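**Student:** Several structures are given next for inspection.
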Structure P
């Protein structure tokens, strides 16, 4: 058993989902900064290449996570992680202003987590 497999399933799942979301966010939005003058199909092909790495992490994350979590729990985890990755990416990388809306969205996500995980 490797050191990675000795970690709790929840930690493995969250770590892999977080890494996959870094690639996903770059694939979905990075072209707005890096390829804004390139034709859309070039941006799409580059994004597709980046997204491959997202899937190479996301698929094992969901397979590992599904041994302990329901599909709904995996989905809400992914959504919370997406927001946690997207907000700093938008502010730090895309130079978007930090808005209160990020906080309000995060609070809504906490409510979603509560409802999906209650009774689990």
Structure Q
């Protein structure tokens, strides 16, 4: 089953990592991605630019309305994702616990709809 691991954290409360801490986190990410790829579960991953670069589109009365910024003001913002192909939710949870982001934000696990 395919799962999206959605990584959330508050941009306003982002950790102030030292250069050494950034390097260590980068190595953790590289290790996680290599491990997930070797296990055959990694389908896709990426980070997202700041919510200040977001544009939201709504259709109202057949007209497209665009707004700068995210759809809703929230305490935490979506910062990136991993798409994994896991046997079950338990396996997805095991991978989520390895995501460095989970230590200062959160990782939401959502199954993808089955495509017929």
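**Student:** Can you rank P, Q by distance in nm of label points 7 Å out along Cα→Cβ at positions 10 and 42 and just name the one with the largest value?
**Tutor:** Looking at the calculated values, the largest one is P.
**Student:** Using the calculated result 3.1 for distance in nm of label points 7 Å out along Cα→Cβ at positions 66 and 90, pick out the matching structure from P, Q.
**Tutor:** Values: P: 3.1; Q: 4.8.
Structure P accounts for this read-out.
**Student:** Let me ask another. For the read-out helix-only ellipticity at 222 nm (-39500 (n - 2.57) for each DSSP H run of 4 or more, over all residues; to 500), a value of -8000 was computed from one structure; give its label from P, Q.
**Tutor:** Details: P: -23000; Q: -8000.
Value -8000 for helix-only ellipticity at 222 nm (-39500 (n - 2.57) for each DSSP H run of 4 or more, over all residues; to 500) corresponds to Q out of P, Q.
**Student:** For structures P, Q, which has the highest computed value of distance in nm of label points 7 Å out along Cα→Cβ at positions 18 and 106?
**Tutor:** The structure with the largest value is Q.
**Student:** Taking relative contact order in percent (Cα under 8 Å, 6 or more apart) as the quantity of interest, name the structure among P, Q where it is greatest.
**Tutor:** Working: P: 32; Q: 50.
The structure with the largest value is Q.
Every number in this text was worked out from the coordinates using simple rules, so none of it is lab data. Only a predicted model underlies this, so the values are computations on that prediction, with no experimental measurement involved. Cβ atoms are built from the backbone, for glycine too; each structure is taken alone.
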